[in-house]
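For reference, the structures are reproduced in the following blocks.
Nothing in this text is a laboratory measurement; each read-out follows from the coordinates by a stated rule. For clarity, every value in this text was computed on a predicted model and none was experimentally measured. Cβ atoms are built from the backbone, for glycine too; each structure is taken alone.
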Structure I
Amino acid sequence: MAERPREPFVDYVDILHGRTALESPYAAEIPAIRETRRLKLHPKATFFVGENGSGKSTLLEAIATADGFNAEGGTRNFNFASRASHADLYKWIRLGRGVRGKRRSDGFFFRSESFYNASTEIEKLGLHDIPNSPYGNVSYHEQSHGEAMLHLFSDRLRGDGLYLFDEPEAALSPQRQLAFLAGMHELIEREAQFVIATHSPIIMAYPDALIYLFDGDGIHEIEYEETEHFRVTRAFLTRKEQMLRELFSPE
């Protein structure tokens, strides 16, 4: 029997340029965002890749905020702000919800750069003090960044939800990135949908996914082996001495 088609929570993202005036118009002028009107999402995993400053985290943040998540991370019940630094591009975002779009039972937005702030809010709300808390009973501030992130990933996320991750690899060793990949697969098997902005050639290797490259011409679908992340990593590992000589050459 053929596997039934997976229904996404969010089927596509529309960027409605000029929908309203933005207080932070710089986000709309990022080339990848300026040239894009609609982005189809994979029902299992979609990856945003590209150079620093290409707009992938900006768009991910806008999607999360448009879906009701706190801009600094957390669930849709979190309501805190350490510093109002996020763009208001979310005002231009319209989410095309799949059949299950309003029926999901879980969701989380993880931002590596503001996970400290989200951890402080979790502690402030006393969520670690609840018996059998899904956040664990040890403060994330008492763990390393990587340990806290993986405990959140393995303990808090249940599946049947939309999970948005911005650079989850930032605090993870290669071995822990593999653990993240395995955990991600387990959650997808439990009907999760992921959208991830990443630089990690390990994490973006998930086999049943869409990869979008953000560049000066817009946002384009790209194959894993065609990404710069894969090609540069492979070239370095297979021709390390030659690449080091070229990098360190005075010329």
Structure II
Amino acid sequence: MSRLRARMAECQQAGRPALVIYLTQGDPSPEHTVALVRAAADAGADVVELGVPFSDPNADGPVIQAAMERALAAGGSLPGALDAVAALRRSGCEVPVVLFGYYNPIFVMGTERFAARAAEAGVDAVLTVDLPVEEIDELRVPLAAHGIDVVPLLAPTSTADRIARVRSLAPPFVYYISLTGVTGASMASVGVAAERVDQIRHGSGVPVAVGFGIKTAADAAAVGRVADGVVVGSAVVARIAAAPAGQAAAAVAELVAELRAGLA
């Protein structure tokens, strides 16, 4: 069983939702990435989504778009993200890592080469925002050959047929985008219907992690009451951007600890 599947099972057995934390590789600099991931893991993150910098992150809101711009300017990249995961593993950190991003950098590298490099680095799963379920096999198949999972996305508009397609993939979890829009919205405009989460859980046959709009411990607690996982991204990235020089890891750890306490 992979690190990611084992961690999701562990959380379910403990009767609590998994805390999934998003970070952008290369923000504020590539040299900080491993320290930030370790800070999140040490503070209570169950899973880390490591965002791959991309020049056109059209599913992301202004906070993560700005992080992508900073990361690219600092030298962030897909090879850099893979190198960061490899360095993380060499440091002894075993937090499950989902490489999170857009398909173009993977396509340019080549799916077979990417899959081999991701496996060598220690990546557990890959989530590509712009690769729909109907086309995901072109990435899923080479990744599966190297023991790496894909994490599909579902949205409020996803049909029963699309949810059933996810079941055939048997992923470690599904990421439910709780609104139609971009990242960074507020919970007041999102809301998470327990009935919809149940529908996706039963239709897909796998745990459901909910993201978009979760900023505070109270938000996390509210979502955690209905979901198997709680994903926090923009709020973490904003803390990094606001942190004084040299204090980004401490800022991440503080927020992650708050979120974890809220889920407890």
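Where does the value 28, 24, 20 come from, among I, II, when semi-axes √(5λ) of the Cα gyration tensor in Å is the thing being computed?
Structure I accounts for this read-out.
Between I, II, which one scores greatest on distance in nm of label points 7 Å out along Cα→Cβ at positions 120 and 136? Walk me through the numbers before you get to the answer.
Values: I: 2.0; II: 2.7.
For this comparison of distance in nm of label points 7 Å out along Cα→Cβ at positions 120 and 136, the top structure is II.
With relative contact order in percent (Cα under 8 Å, 6 or more apart) computed per structure, which member of I, II shows the largest figure? Can you show the working numbers first?
Working: I: 26; II: 23.
For this comparison of relative contact order in percent (Cα under 8 Å, 6 or more apart), the top structure is I.
Computing helix-only ellipticity at 222 nm (-39500 (n - 2.57) for each DSSP H run of 4 or more, over all residues; to 500) gives -8000 for which of I, II?
Label of the source structure: I.
Computing Cα Rg over 2.2 N^0.38 Å, for residues 48-95 alone for each of I, II, which one ends up highest? Kindly include the intermediate steps, with their values, before the conclusion.
Working: I: 1.15; II: 1.25.
With respect to Cα Rg over 2.2 N^0.38 Å, for residues 48-95 alone, the highest-scoring structure among I, II is II.
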